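**Student:** Each structure below is given as structure tokens.
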Structure 1
Amino acid sequence: MDQELRSLSDFEREVVNILLIADFPGRDVIRKCIEISRVKTIDEHGSLKFYASECARAETSRNVPVEGRAIDIDGVPIYVLLHTPYGIPSEMEVYKADGSAILDLNVLKGMEVYSLPPESPR
């Protein structure tokens, strides 16, 4: 995986922007934080770790406020989750439902996006 921090690639930025189409609490603050973040690829599926030196905390209602779903060319779903613990974007997790290799990442450009309801108090 990447050893150095870098800017988002055009493709990664497009995937993030698709996720941020969904309306959820804290979205605009999270968008600004991602814009100034550096990233590192953390797995073979293209998951990213976000690093931002100065970032405001968003008032989010859950640790994963939005997720996307696309179908790979073999028919298996691919999921993309934006992790925002404490209101700070930390990771964009990408995985295939059956754990196999993703065959065509470009299907993410057409993913369906879901903003998740607030977590229930425990």
Structure 2
Amino acid sequence: MDLAKAHLDAEKWEVEDVSASESFDYIARRGGIELHVEVKGLVGSLPEVLLTINEKRHAQQWHDLAIAIVTNIKISRAGDQVSASGGDHQFISPWRIDDGELEPTQFRWSPRQAGAVEPGSGEVSQG
């Protein structure tokens, strides 16, 4: 996220990290504009990212959006410590989710209410 913040700082945006409470990472403000910024990091070079359902919904509803995609990140490990460094970034603003290909990659499944699995048995109870 540091590369994205540095980019926004260089462009004179006032940046607030909201990643702990929102479905996106930064709110950037400048000249009466509130830009919502999603940051995605990859260790590879393919600029294809996964979005959560909340990120997708937000991208379809909010009008002033940007996405920062950081590729070629280097991961280092020292004991229990993991750190990320380097990387190349692409900053897309405005970001319009419909300007790319959106492909569903996961589905949620749950058993029907009528039957439940008996713990440890692997068998379905009907009652």
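Every number in this text was worked out from the coordinates using simple rules, so none of it is lab data. The model shown is predicted, which means the values in this text are computed figures rather than measured ones. Cβ atoms are built from the backbone, for glycine too; each structure is taken alone.
**Student:** Give the label, chosen from 1, 2, of the structure having the highest value of distance in nm of label points 7 Å out along Cα→Cβ at positions 32 and 80.
**Tutor:** Details: 1: 2.4; 2: 5.2.
Ranking 1, 2 on distance in nm of label points 7 Å out along Cα→Cβ at positions 32 and 80, first place is 2.
**Student:** Here log10 I(q)/I(0) by the Debye sum over Cα atoms at q = 0.13, 0.14, 0.15 Å⁻¹ has been calculated and equals -0.49, -0.56, -0.65, so which of 1, 2 was it run on? Spell out each step's value before the answer.
**Tutor:** Numbers: 1: -0.49, -0.56, -0.65; 2: -0.66, -0.72, -0.78.
Only one of 1, 2 returns -0.49, -0.56, -0.65 for log10 I(q)/I(0) by the Debye sum over Cα atoms at q = 0.13, 0.14, 0.15 Å⁻¹, namely 1.
**Student:** From 1, 2, which structure was relative contact order in percent (Cα under 8 Å, 6 or more apart) = 27 calculated on?
**Tutor:** This figure was derived from 1.
**Student:** Of the structures labelled 1, 2, which one yields 12.9, 40 when Rg and Dmax of the Cα atoms in Å, for residues 56-111 alone is computed from its coordinates?
**Tutor:** Label of the source structure: 1.
**Student:** For which of 1, 2 does mean projected area of the Cα convex hull in nm², for residues 24-63 alone, calculated from the coordinates, equal 3.5?
**Tutor:** Only structure 2 yields this read-out.
**Student:** Rank structures 1, 2 by distance in nm of label points 7 Å out along Cα→Cβ at positions 40 and 96 and report only the one at the top, that is, the highest.
**Tutor:** Details: 1: 2.6; 2: 1.8.
Answer by largest value of distance in nm of label points 7 Å out along Cα→Cβ at positions 40 and 96: 1.
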